Structure I
Amino acid sequence: MTSETKKLVLQGLSTLRGDNLERAEMAFRGLSVAQMQEQHGQSGETRQAILDGYREHVEAVEAAIEEVTAL
């Protein structure tokens, strides 16, 4: 992999990571455990499930970034 390709892949992964986790953490900050178990808007998911999904996404993208960086 060329250094330019590696740079492009890392930029793409960084964009893919996004900031949804941080935004959700800010939006849900201060809510009780019971409130976190309630459905959020029309999402069909609880607030906790949304946070968990964003955390899993971030972990997967960060693992991919580490893997590409090691190449």
Structure II
Amino acid sequence: MVSENTKWLVYAGWVIAVCVAAVALGVSSVVNWMVVASAAVVPPLVARRFWHAPEETISESIQDARR
């Protein structure tokens, strides 16, 4: 199971990697920076929307009930 902190580190790493790549490529116009910003922010937002913990299994619920 992936912890929430690990997820946030992946998201932050993505944003930093995209920004570093943009600087390395020499992005200078405002329009291009807006594209870079959307490329840096949208994928983590989509991943956050769909990256959920799996539902509890029957075995886990039985173990919780026995405790």
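Nothing in this text is a laboratory measurement; each read-out follows from the coordinates by a stated rule. What you see is a predicted model; the values in this text were computed from it and never measured. Cβ atoms are built from the backbone, for glycine too; each structure is taken alone.
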(request) For helix-only ellipticity at 222 nm (-39500 (n - 2.57) for each DSSP H run of 4 or more, over all residues; to 500), the calculated result is -26000, so let me know which of I, II that is. (result) II
(request) Work out distance in nm of label points 7 Å out along Cα→Cβ at positions 3 and 59 for each of structures I, II, then name the structure with the largest result. (result) I
(request) Work out percent of Cα pairs over 17 Å apart for each of structures I, II, then name the structure with the largest result. (result) II
